[in-house]
Structure formats: C-alpha cells, structure tokens
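Got some structures for you, see below.
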Structure I
Amino acid sequence: MDEAKKRIDKLVNQLNELSYEYYVLDSPSVDDAIYDGLINELKKLESNFPDLVRLDSPTMRVGGQAIKGFSKVTHKLRMLSLSDVFDENEVKVWAKRMVKLSNVSNLEFFVDIKMDGLACSLIYEDGQFIQAVTRGDGTVGEDVTSNVKTIVSVPLRLRSVKGLESYLSGRTEIRGEIVLYKSEFEKLNEQRHKDGLSTYANPRNLAAGTIRQLDPKLVAGRPLVFRAYDLLVEPSTRIKTNEQAYLTIKSLGLIVNRPSFKNGYVAKDIEKVMNAVKMWAEKRNLEEFNTDGLVIKLNDRDLYKKLGVVGKAPRAAIAYKYPAEQSTTKLRDIFISIGRTGAATPVAILSPVVLAGSTVQMATLHNAGEIRRKDIRIGDTVVVRKAGDIIPEVVEPIAKLRDGSEKTFTMPENCPECNTRLIKPKIDEAIWRCPNNLCPARVQNQILHFASKTALDIDGIGEKNIKSLIEANLISDAADLYTLKFDDIIKLERFAEISASKLIDSVSTKKHPSLSKFIYGLGIRHVGIQTANDLVSHFHSLNKLAQASEDELLKVEGIGEIVAESVVSWFSNPENISLLDKFKNVGFEAIEVKLKNQSLTNQYFVISGTLTKFDREEAADVIRSMGGVFQSSVGKDTTFLVIGDNPGKSKIEKAKKLKIKIIDEQELAKLLKY
C-alpha cells in the first residue's frame, strides 16, 4: 500500500506538470504517447487502490440467431486504399502534382482524421438499412449485415431531413470504419484480467475479430461504433464536395469525425493543411479511437473522380502518417543474450505494453555503452518505441519518476551461458563478445541459423528441438545433424515417430545444397546471403575461398576490409577447419549453382507479405540465379518492392518515401519468366 501511494504521488505530480507545460505554457516536453502511457499506469493503480485516489489526480477531470458463414459481395464501386506520405515535403509535392494535373491553381483540400478500424460499407435502399459489407480486397468483401445491425450507432433507417429527401429514395451507400473506443477496450481487458483470461492485443484487431464472429449475440455484447467518412449515391453529381458529403452523412443520422479546423474540414491552401497536420500530431492521442494520421483529399468531388486511380489508390487523396508509436512502461530487469557470433546484447525485460499493434515485453538496449550514455537503470519508467517490424527499443528513462530504488546496470565480466570471460576484439568496438566457440548459446544459435529457412532450410529443426538434441549429446555442431539416427531421436521426449522420421528425411535431402547457402549457413560474421553469393560468383569453390587472402577478397565487388578480415579469420580457425572436414566425412557436399542468365544484374528486390506462386526463399533463389540481389529490407538501392498477401506496412511506407517501384506477384513472375 505504501509503495503504491508513493508511485501514485509521483505519477500525479509528473502528469500535472506535463499538463501545465501542454495547456498553459503550450510547450510540451514529451510526446503525447508518453503522457498516455503514464496516465494509463495511474488509472490501473487507482483502479487497484481506489482509496488512494487524489482529488488533484488528472483522472478526476470531467471531460439473433448464429449464422453459418459469410457470403461474398462484390462492391458496386471499389473500396480503394490510400498512398502514404510521411513529411511536409511529400505533401507539397503531391499538392503541386494535383495543381498540374487538374490545371486548377486555387484547389481546396478536405482534411480528416485517419481511423484505425475495420473498413465497412453500409447499403440503404429507400432509406432502409439492408446490407453491410467489409472492405475485403477492395473489390469483393464479406456480407456482415447481421453483425453490423447490432451496432447501435448504425441507424436501421436514415433520418428524414428537409432538403435531403432524395437520399430516402433509391440506393444510398455510406462507407466508414468500425472502431472500438480505447476506453471500452481497456474496460474489456480489465474484466478479462479479473476473470483470469488473456487480454486482447489492440482495439482494431478486436473490432475486426468481433465483426467476423458467427454469433450476432456475441457482437451485440461489445460496444463497437461505426464512424462514417464517405457517401455514394446516383447520380454522383448530387454531391459536389467531400465536405458536403460529411455534412449530409451527419444529417442522415450517422457519426462523422469532428472538423480538423475550427470552422470546418476544408483548407483553402496547402499551408493550412500542414497546420492541421502539426495540430493533430499532438491532439490525435486524445481521440476516442486509435489513429495514426490524417486523410487529405481534394474537396471537389468531380475533380477527384476525373483524376482517376493509380493501382489501388486514388490520385486525389493521400494518407499522412505520423512517426512510429511509442509509450512508457517499467523496465523490470536486464539480461544478456548471446548470439551465434558471440555478441553479448543487453535485453530489457518490460512490463507488457502495446506498441504498433502488438504486446511488447522485451526490447533491445543495444550495448553497455548505450545504457551508460542514456543512464538507463533497472526499475526505471522508460520510453519504448517500435516501428512496424523493427525490434522494439528503449529510447530513454524518465528520470523524474525515480524513487531511489532503481539499480545501475553493470555489464557482467563472464558469459552467462558458459562463464567464459567476455572480450572486446577491438578497443573501439561497442559490443562485448563471448569468444568460446563451444558456448552452449552460440552452438545452439549457430545450428539454428544453419537449419533456418534462409540457409539450409531443414524442416523439423527449431530452437527447442536443437536444445533437446544438444542436451542428449546427439549433436554439438551443424555437421552432426547428418549423423542423426532415427533410433536415437525417437527416445527423446520431444519426438514421436512422425516427427523423428520427418527430421531424418529433411536432413538427408539437404546434403548437397547450393554453395552460397552453405557459406551463409556457416554463420561467418558479416557474411549475409548476398555476400555469400558474391563470394561464390568470384571464387566458384569452397577451397578457393578458404585459401583466399585479404587482398584477394578485397577484389570482390562489395567486399570491404571488415568482411575480408572476418572471412580470413574464420577459415584460419582450427575449429572451423575441423568442422569443414567433418562435413566432408558425413558425405556432405555443397554445389555451385551456375547463373541462368544475367537479365536481373544490378536489380535489387525486397519481398513483403506471402506469395502464392512460390515461397519467399524460392523466389530469392531464382532472383539470385538471374544475377539479381535479394534484400531483407528496403533501402535506397532497392529496385523493386514485391507485395504479397498481408505485406508489412513499414516496408511499403519506406518504399513510397524512397520512390521505389512497388509490384505484385504477377509482375514478379514475368520478370522471373515463370
């Protein structure tokens, strides 16, 4: 109770100070996401200790029948997605393009808040609600009428308003997003926690998952809200502007977002648009629903339609995206993770926090120098950031919330796995390393890397299975995989007849892999997939590579001193020489794969999402066999970003920002001549 009181006092004082900076001084010292993280912690504490709630706490401010499945419905007009932009310059470039294409110098822009929910279309016939269809792939969605009918903010009949009688005759389509307010989401999770159930990840996923439930009674029990953003009627010329569409929707009885400007939704020039962008950067987290940006459109609907569509996005609209999500949480402890190359990386153990749509419980601290520079301590309240699929990181501590119980982190002298003294091979290197090649953590991660999909791609080998095989003394390195016997594996607790046979069969089919995959699988420091391919293209055999000097390696395009030194060092190590001999003795032989042709030379590819014609590694192999380069992340030199099903948002955003060509799987197949 005493500790809770101290923490509540600290939080209340700090939050009130932040509120003063924000509202009175108009000079906030922290991002709104940090404020939200702290106030959420305070709310939970006050919920658990209601007698400790202070009068000056910021929380005291007043402010049918189940269906068998979903039928498919083709949208009368495609539900398009929007192109993303990330800074003021990109917005201005887009605006100039609109002026050029439209030949109109005084364009009006319509600005709205971008909602993070489930896109859905409501169909009304003669004013009566008859159907609800999800966005789906934009062309075909699912009929979720029974479920949407339970949402109280969806009128079953449009309001009769003087001057709008025409919308009660014929077909009227209203598009919007189904959202779950953040407050309701927290209530649901609190109740589930009390009931001993797992909590939900984020409001959007819960809203989408709820709408796809087969029992409308379950849907009715969750407080979903429909917020509209577009109105479609025939003839379309009845609605002259996007602003008129919004005002009409509201008059017909549906919820729309409040104006982005004091006097409405319309900005008379691009400077006013950017004013809205800057304003909502601070205010957006105060909305009832989650949002990650603004939608900016031309206000003139006729002009909007004339400018047409590029791919799946209209020319006359963009989505402005704000920076990566961040929040606050407690840093409970720090442990050292030993990687396959011996790198000793400090990792933070956090109180669970939801970032970028997923629950985060661990985050990288990079190295001991970074911890010291930022003065991060165990027990600190810290700012954590996560951008898309990037590993979460601890940004900084909030020193003002310290109570004296925090502990300074000291890098251990010895490896936590094998007790070998940690070293820094070079004085100026930031990372401490375990030099013991036989360190259990290094061995396990090396074998895991060798068997991974991007290397040898051996089915049935995962982290737990490798650990089990090592503990049973059946393997001590990757070459030992080729000596495994069914009778030995079947005795282990983790294996049954099918899984043991599958592992043996999978290993036996990978005795003659491509030389580049084998070199990559060896886990030589600084040698990635593309570097392995470059080395094979130059030396053509493992023996020639193993005997190459640093000078010879530097002649390979793309190989620098660090990589050359690492390669020579690896092939000079007696333990590694013994490992290669061991591979030979078990009948293992890697083969150089000759290039089919050079048609993709100097072409760099990144794949995001799931492909249907071939898997990612198969596509990568074909790209390399044709002289191309396969990359894991988007960069300035990327030529194509290939989009499959459920692609990563961050990769698409970066590709658009760098003006990299985005293609689909069908276009990739043509390039690969499939």
Structure II
Amino acid sequence: MRLLLFILISLNFSSCVQGQVKSDFYKGLKDSANAVKHFEKALDSSNEYIRRAAAEQLAVLNYEGKKLSAKTVEKARKEAGGYWAAAFDAVGKVPDKEKALALLLGAEHGELSVEARSFTLREFEKRGENFSDTELAAIEGRFAVSRSQYNEALVFFRAFQKDEKWTAQIPELFIKYPNLINDLGRAFQYSASGREGFDLFLQWEAALTDEMAANAPELSAQRDSMRFSLLFFAARIARRNRLDQVISLFERALPLAPETGQADACIWYILDSSLSAATAVFLQRLEQFIPSWHNDGYFDDILEKFLQALTSKKDWKNLIHTFELIQDRDTKAAKAGYAWIIARAIEEGYLSAEEKQMAARAVDLTEASADVFKRIAYNSSGEIPALYYRSLSADALGEPFLELPSAAPAVRKSARAAVRTTGKAKTSPALQFLLGFFNNDAADFALRYIRQFENELAPDELRAVAQALAHAGMYAQSMRETSFYINRDGYTPGRIDMELMFPRPYMELVEKNAAEIGISPAILYGLIRTESAFQSDIVSRSGAVGLTQLMPETAREMANRLRRAGGSDYTAGENGLDLNDPSVNIHLGSYYLSYLLGRFDDTLLSLLAYNGGMNRVRRWRTANALPADLFLETITIPETRDYGRKVMGAAAVYEALYYSSL
C-alpha cells in the first residue's frame, strides 16, 4: 500500500508539471551572464505571467546598469505589472510627481520592491524633477521603517518638525498619505522616543476637530481612520510605561477601526493588557468584548494564557465559567483545551459539589460527565494544538484520531483537480508559471512569486505547488503552503493534504534512531517537525543548530557520552562536530531525548525538558505535582507549553498516518 501511495503521488506531481512550458525566463534567473538575452526571449512567451516576470527582471537589470535596447525597454514597460507598472507609469515620457508619490508613499510595505522604488527616484533625478525636502524625508522614513530601522526613520521624519518641535497640527503630507502616521507610530514605538510619540499622537488626535475636517475635504473622508491610527499607536506606546492609560486608549480607538481586523486587534490588546489584572476584571472584559470580536481564532492565544493562569491556581470555577463564555464560539484550540481540563478535573476529583453543578449546567446535564467534555475536545479541529487535545480525547474515548478518505482515491482526485481541462489536460497559466520554476531547476527563485499569486489560486492549484516544493526538498515552505489552503473556510483536508503537512524526509535515519532508543518514529518526527520544519542548516536566535535544534554544548556533551558508551565519535572529524549533517544531528538529538527519557520516565515531561531544560522542569514539577497532561497547562513559559502540545499533536498525526497499522 505504501509503495502504491508513493507511485500515485509521483504520478500526481507528474500530471501537474506536464502542462508546463520550457521558458528562457527560468534560464535567465540562473544564467546571470546572459540574463538579458534570456529575459528578452521570455517577453514573447505565450504565458502572461512569464512575460510580466521577465519584464520586471529586465527593469531591475536596467536599473542596475545593464544596457537594454529601446525596443526592449518599451516592450518591458508594456508587459510589467503590479508596482513596476505603476513605476513605469509615473516616470513616463512626462514624469508625474503625484503618481510617483502615490507609489512611494501609498504602497504597502513589502509590496513595493527596493528596485522599483530606487528606479522611480533615480528616473526623477535624471530628468531634473525634484521632490521637496519633506517629500524626500517621508520617502526615506518609510523605507527605513520597512527595514525595521526605526531610529533612522525618526531622523528623516524630524524634517517635519519646526524649531525642533512637532507642530500641533498634522502635516499636510500625513493627511494626504495616512500610511505615514502608521510608519511614524512604529518608529516611535520601537525606539527610545516613545514618550514623545505618545504626547504627539494624542495632540494630533485632539486637533482633528469637526471644524478642521469641514475645512479640509481630504481630511473629512478619512478623519475617523486617522484618529484610529493615532489612538492605536498611542496605546501601543503606552504599553511600555503608561499601563493605566492603555485600555482606555484602545477602547477609544475601537469604534473608529476602519476594518474588522483592526477592531479585533484593539480587543486583543485590551484583553492581553487585562491578563495581569484580577481574574474577575479579565472575565468582565471578556464577557464585554466576546460579542464584538469577529475572528474567533485570533483570540486563542489570549484564552490559552488565561487557561494557564486558572489551571495553575486550580481555579476550576472560573475555568468552567470561561468555557461557558466560549463554547459557542469558533475558538478551536482554546475550547478544546478548556473542555479537556474540565474533563480531567472531574476525573481526578478536583471539583467541589458546586463546581460539578456548574460543569453540568454548562453542557445542559443534570450531572457532570468527563466523557461529555472529552467529546467536545475530540470534536475540535484545526491547528496542531487542537489536534493535541483531539488525540488525548480519542485515546480516552476509544475513538479514531484521524478520519480521512483512503489514500488512493484522495490522490487520484487531487491529480484530476490539478489540471484544467480545455480540450486536453492543461494547467492554468498562473500554476503553469509557478510549476515552471521546479520543472526548470529554478526552485530557489520560486518563493517570492508563490507569495504573489497564492491568494488567487484554488486549493487544488496550491496543493500542486506544495507538492512541487516538497519534491524539491523545501518542506517548511511546502507545509506553509498546505496550511494556507487547508485552513480556508469550508475546506476539508484529505489524506494527501495531511501527508504534505506532515512529511517524512530522512525516513531511514529517523526510523533507525527511533528504534535504537525504543520510541515510535512518530515521536521523533514530531520533534524534528516542531524544532526545524526539516531545515537541516537552520540556526535559531539562541544558537540551536540543525534538524533537532541542538545547542552546541548539549550536542558536545551527548557526543562525548555516546563515544564513551562505545558509539560513533562525531568529534573526530577534520572539522569537528558537524550538526548540519542530518545523520549526526538526528543521532545526537535522539540520543539526548533518550537521555531525558531515562531521567523522567515520561514522554511528555522529557519533551518539555528538551525544550525548557531538565533542571527547570524538575523545579516546576516539584512545585506542582498534577498529572503530566495537567502539569503541562501550568508551565509559565508559553513557548514550552506550546512546544509540548505541538510535538505530541504532530506525533499523534504521524502515528495515525504512517505507523498505527505496523
């Protein structure tokens, strides 16, 4: 069956790439010496996306000093799309300063490329068309913010000061291009000038009076959205050292939010800022704002933090009350967590008679039942934390963990869906363009283009892209792309989707090392997926290296223990311990996990020690002797709590997909 599945997946991937064309565009990406020639040929492609991408590459080369013929330049101008089209339009035969400013000051960060920005500025300079000092300051300030250089951005934005002080009125350019308020807000928030920004933004917000709006038509149409930005960033700055004003500022900003996502952000900050208050205060605000928020899943992390606090205090009464508040909402992971803990508290006899009655009323029963709450956790779905609770409840209830279509039909369906049938099998132009990177050995260049088009591709097309990424060994990117489409509303994942989300690279190494330490390969796969997403050369900010994210000192200690036990000597090579080598890294990572298993005799506790440190977990365990699954919920470090759920949830999926029948 496993061999058949591999063949079917291979056939599915092949069916996707058959509709692609060979194109000089991909050659140009790899052959810098002859790039102009290749991109010029690609301008004649029958695929509109290839023509557009080639035009943009030629524009970049032209900006970098490559000589292009007048014919090529004109052809590239006609084919360019997105912000390059806007840049060409702004610097046309007659430069249009207003169009240029709309591009440079109106475009969202990340969408306007550095080359398109620099090209526009250079063309205006070459033609003697000058921006004013404040316009240039705003342009450079925006650019500095886009690179997270906030102190540098403030230096540019200070061009709007007079006599070293900000004016009481909002500068005209900020009214015309409100994005500048957000940029200045970020510069203040992430620099040492937060106090200055706090006072200024409240002053500007107070200046946006009805009279002022009536005298300025441009301002009148966007007054509320500008007031929102000013209050929102003042509140974020206040989170540093003006905690008494934070909540009131976000509450003032909330009714002015121009979009639902911004309204949810205000509510999120209000609730997050309330977590340090008394339990009753947080619950009061939760009750107040639940009816007003829009995206339930956006608040899972807030509810999870509150769950940790309640479980640590064994505050079962308020834990049950919180569950009542969220049980009809789509907070998948949070609702599953609350339900599971209530079930376990019932089982362990932690609830008083009053709390048992509360729990029973919450689910319309006359008597509290652990199985009813486990059933609620079991019916959760979504991201891995929810899968963790589903796996626990599935085991407890004797229910299947994953219920997916059988492997072969799911793959065959995917293969049919991945092609567009118009007479003969043919992929859509956008998918043809993206798969061309993989068909022409140019996968390293694909990601920026995938990001551009992923919102307009259908799930079956995104699945084909995810398969191509996995086939190229780009597992982290493949998993991201799969997550992008399987979490769309109304989408039901099939087996092939889950296999893309939970792939098995390095299978021989993982299974061999898991067998040696006496654990299921699913546990080791869950660990590697969570630690590194199968990126063998990744290094964390703390210095952890490779697939199993070992700290160098831990790796050296394990290597020495292994050598003294008669195993391989990984320190004897010419370059010493190579943690980027998958065979070395997986062996030492599994050996370290085995070392921890010998000291804790519990898989979950050992995994928590792998992430949080052995001594720390021992200290936590001494202070709190709850059963391991409830102990996890009390851990004060969010990363370690989440790590335990992620590894165990992923391991449950790997077990169900690949190992449960062995």
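With helix-only ellipticity at 222 nm (-39500 (n - 2.57) for each DSSP H run of 4 or more, over all residues; to 500) coming out at -20500, pick the structure among I, II it was computed from. The value was obtained from structure II.
Which of I, II yields 25.6 for mean projected area of the Cα convex hull in nm², for residues 77-460 alone, as computed? Derived from I, not from the others. Calculated for structures I, II, distance in nm of label points 7 Å out along Cα→Cβ at positions 125 and 437 is largest in I.
Any read-out appearing in this document is the output of simple, stated calculations on the displayed coordinates, not a laboratory observation. This is a predicted model, so every value here is computed, not measured. Cβ atoms are built from the backbone, for glycine too; each structure is taken alone.
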